[in-house]
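Every number in this text was worked out from the coordinates using simple rules, so none of it is lab data. What you are looking at is a predicted structure, and each value in this text was computed from that prediction instead of being measured. Cβ atoms are built from the backbone, for glycine too; each structure is taken alone.
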Structure 1
Amino acid sequence: MSSVAALVASAQRSFRIGPLSSLVCLTGLTIVIGCSSEAPDWPTPTTTDDTSDPTTTDTTTDVGPSGGAPGSGGAPGTGGANEGYSSGGMPVVPTVECAGDLPTADVAGSMHSIGVAGDKLWGELPHFWDTFGLGRLGLYLPKDSLAAEYADQDKANFDGKPWSEVLKEQTLDAVANLGLKRVRAHGMFHDDIGMYSEDGSGNPVFNFDRSDQIFDFLVENGISPIVELASMPKALAADPSKTVFDWDMIVSPPKDYAKWQQLVQAFVQHSVDKYGEAVVSDWYFEVWNEPECCQGKFWGGRGTPATSAEYFQLWDAAAAGVHAVLPNGRVGGPVTSQPGELFPETASQWREGAGVLFLNHIQDTGGTLGFFAYHAWNFVSGSVDGYFQGLDLLDSRGHTGVQIAITEFGPTWEFGLDDEPAEMGQGAAFAAQTYSDVSRRCAQESKRFPIAHAWWTLSDVFDEGFEDPADYARDSDPFTATMGVLSREGIKKPAYNTYKFLAQMGTKQMPLTVEGSGGVSGMAARDDSGGVQILIYNGQNPGMGPVDDTYYSVTDEHTVGVTLSGLNPEVAYNVSVSRVDDTEGNAYGAWQGMGRPTMSAMSAENWQELRDTMESMPESLGEALCGATFSQSFGLPSPGVLFIKLEPAVAEPQPE
């Protein structure tokens, strides 16, 4: 009898475990039978000297003002590897008896090979994908809460449901199913919310009635916002005629920077008074939106751009307002439109580079940088390489503990397209590649993870149109050429499924290696119960995104061989696979197959078909399967996403 089998038998005798289950303790994926103080001292698996044993480095020399743990992005420097499985405890997990063997197919002939080391760890895996953008905060407000001049913004979807109700429902759906923890939105100081006005003598008057409705909803549902300190209230704007979007977001500098500081301080003080310092200390405060972009589009007005010096004055006043209430409050910038705008070599707007100028200003004024924020809108080169370029810039200036929040990203900033990549399988694969590639590189290169990498946007309850009628050309379709993962009628787009997979990932990253012709990769994790999750994408020949409207090449299935080794053969697993491809989890593909009808032309059967195809449903590969190795070959087209999940087969509790 093997030593493991002997221990099982001993445990069954000592603890009266029935023949249908085994009581086990997990340390990572190493199983210790019994859990008593006399349990044998099992050797701890350690990482080997191969590809991927990055060492943890201490990069906390410049954490910024928080003095505490960063948010969902995890502590700086968490990309390094752990020595084995220092899990800090051994949870007791009853598993059923093995009902069969894990698949061990020969995958040698696959076009791509994915290898996962189940007995090793790379380190922590923060869920930096748990932040979503929203069009603007005022869309949470119902018609009867809005002043008459803004009441019409609470439109109705095709089903007659108010946008405000839809947005709240979809936010709660994302909390429950996508792991949403943070949101970031435009328009907090817009006059539909109405926080700021002035009396007859020009003194500030603050009104938080409508903002309380919004932030009450967020706080009650465990959502900690990244608060975009923008736009400018009409009464505070130097030139209220400087607007963008058809809802007239004012982009003018303030007429009085001291009053701007008062507004920020009053909002933060009110929030602390209402929700408590502990809650508000978990918020991030981002100053403005894309101030360098597009000849003043978001800062000063198109054609009359405000200067970088004026932005830094705005930032200083906002930071002073936050820190007057929360000395450790986290204030960030410069919120550029692209990673390339950070650097003088690639900047098209502020020629010295907005990031370089901003860090110069922080250094010259002795300011405190809580986090570094910018956007990524040039497909894979921006969302992945752009993140590490931002880290390199920070590190080169001595900010080795400051984390990054990419507060907007997506396949393209354009909307109103005939085929919006964010609504298609392109978006699903792009999200999977972004998070996988960033996670692996952080582990392999001992880099700190982002605070957030926020998909823009969660919902198609969104109205960033301009004077161009083409922006609304698709509003009669079920897919409105907007960037949300959920349509206004609640249709889940392919990217929704990728986020659903990501929400199920564990928080310990396992080594993943790739062989093949390229375009296929992923990441792997385990959770505290010993479950294993593997996310794989196929994204062939990624293009330049909105630069030339090229994304992933569309291909037939590639064979992907997946091998997971290092499992404990005494543990029974339920194994499933889910996918997003041409037909699975792809309501957009189903709509195209119908001939792209408008909503008014769709039958009840058409709508039901969209709802039947929008979810990626797990396919069982077997229950209570055991073995030291799992290997299986899968077909996956480009663009496509595969999610493999092994869960310990837990015995049902027996009635006493």
Structure 2
Amino acid sequence: MVVPERRGIIHLHYILTCQIGVANRLNSRNYLKKSPLRFVINVAVVIISFMLMTTVVLVSPLSNMTNSFKTAEAAENQAVSFDVTDEPGRWFKNTGGSIAGTQSLAIINPGTRVDFNVTSNTVHTITSLIFPTGAVGMPFDQPDPAKGSKSISLQDPGLYVFFCKVHPYMFGTVIVDDPRTEGLDLGEQITLINGIEVPTSSDLATRILRTFFIATNPSNWEDHTSLSPWKVSYPNIDVRITNGEVVNLQAMLNQRYSNDIVLPPLSNPSIPGVGEVWIDTQFELTAGKTKPGTATSVNVSSWEVTRKVALPEINMNNPHNMWTDKDQKLIYQTQWFDNKLTVFDRETGRLISNIAVGEAPAHVMTRTDTDQLHVTINGEDSVAELSPGGENIQRKIPMQPDKGPRTHPHAHWLRYDGKIMVTPNPFTADSTMYDFGNNSIVAKILTGGGLESFTTGMMPDSSKYYVGNLLDSTISVIDMNTKDVTKIINVTANYNRNTGNITGPIGGQPIQLPVSPNGKYMVVANTLTGTILIIDTSTDEILKMLPCDPGCHGVQFGAKQDGGYYAYISSMFSNEMLVVDGDPNNDGNPTDATIAGRIALVDSRNTTKDDNIIGNAGMGGQGVLPIPVVYNGWVQNVPQIWKDKLIADQQNPYP
């Protein structure tokens, strides 16, 4: 049995079957049975209070709880409301307040209306990610993201999770509880958005519960600067699962997945890297802004955090992904929860421009032949093309021919010569291939992976490319000449979702998957399982699994001193950067891939900042950008000062 190092079992972060929580409720019938005298006294107090004040607040302690939670169960036919926000961990924010450490949960009676009000700076969808099997009105969805409000009334008891298809780690959870049953109702069985059905007693279902409390409660995120073990707080409450079994949630999750985990110590790689690496610490909070996020620079020779760029003058909002120009002087920064592409000076952090490009700009890359920028407009149906330096928008290129469903492209890639672009299309489960030579779409390829085709990686000779299908936990292999899907890699093949048994390397929700500059292997960050997979690109077989942190997310390759490459990996619910050496002995065989170092992304007294850090220090790791860019086609264009730091094989990595 293969088990990720230090976890013993996989972390499931964010979407696909999403993250869910549980909270306290007012169980008056059980309370009456267990403490009739106190119940009578409480009723008397309520009556007197009503007579004196005409306003009644009924608060009743639960005798089976070891810690106190306020009642959060909506009265019959009373609506509950979520604001859909830009706030880390509180993307779906219950306006009624926090429950068990999370503000993304509501407990209601059957028939209660749930309102969703978008207060974010950009567009979102309200989409059912999981729901009780057979529930009335499910699945719930909207074809395109928008601002405004949505409402739905939930009838059937059980667990409902809503998410945004543009930003798929945003979760709002509603538990519809039958007041006639013991324990908080999670339902007999849940259905996932991809059609999978599992009992609520299954390993997958309880991992969903666990990961919800990690994702939506910042105090549960991994702090690698703390000397204390990592502890995930769960509510001490009884829940009703498959076959009517009532179990204590806290005891069950602790028993299955342990707690108070001693994290590996921070450590520098023994061999320095070349240049620097930028990480979007998207959830970091600063004093001069109302919106979250910084761009963090790490010197990979000294492994020190040298700069934090918050850009308070523009209230930079959720910086998500970065690229640079051919001279390696500019940082192109997307603001995913806004409509802006920001350009700042790499060496000084000085703001150069802040350009409106469209709703929810996600990823940015440059063409190797023209140095033009291409930004996926995730909230729309296009890729924005900008002049070199990002000075102005030259056009928007639709990724859907004619009048078909809108694609909402996310993490694209470009061919080494700048002539072809491929996009993954989350809303249409396909991939667009665009030819700049004739300015046309030459293929729309069904990935065969089902839902949320979200990310791409490409071989350095552009013979094939890969599409990560987020919610199906598969990777499609596409031949760029025939434009056919030649293989689908199931990264969960070695995991039993009912028993939790693991028989080999596993992943879940592959979120970024770049191919090494020499084309030998691919590194895959899996956000659901908190694991890293090493895939042999000659066979497209999984070779190895390494541990990652909760919300494992960003990956890009940078040069290692004196030859080879490091893969730099960020995680959303952690404040460390992992340094993976995919081929330590440089023999072209990645079976010896290993974690070479762990670097904290927090500031120090030596860090240059344009704003003071006040919360979520180093958290929210997403986009990764090593300088210099070392991929085939780009590395040949970098200035000589950077080439001098690379060996011959790194200057021309392929073939």
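Which structure, out of 1, 2, was distance in nm of label points 7 Å out along Cα→Cβ at positions 585 and 633 calculated from, if the result is 2.3?
1
Comparing FRET efficiency 1/(1 + (r/R0)^6) of positions 249 and 433 (r between Cβ atoms, R0 = 41 Å, to 0.05) across 1, 2, which structure shows the greatest value?
Top value of FRET efficiency 1/(1 + (r/R0)^6) of positions 249 and 433 (r between Cβ atoms, R0 = 41 Å, to 0.05) goes to structure 1.
Can you say which of 1, 2 returns 26.9 when mean count of other Cβ atoms within 10 Å over residues 169-176 is computed?
2
Have a look at 1, 2 and say which one yields 0.96 for Cα Rg over 2.2 N^0.38 Å, as calculated.
Going label by label, the one that fits is 2.
Out of 1, 2, which structure matches -2500 when helix-only ellipticity at 222 nm (-39500 (n - 2.57) for each DSSP H run of 4 or more, over all residues; to 500) is calculated?
2
Hey, Kirkwood radius over Cα pairs in Å, for residues 209-392 alone derived from one of 1, 2 reads 19.3; which structure?
The read-out comes from structure 2.
Quick check: 19 is what I get for relative contact order in percent (Cα under 8 Å, 6 or more apart), calculated from one of 1, 2. Which structure matches?
Computed on structure 1.
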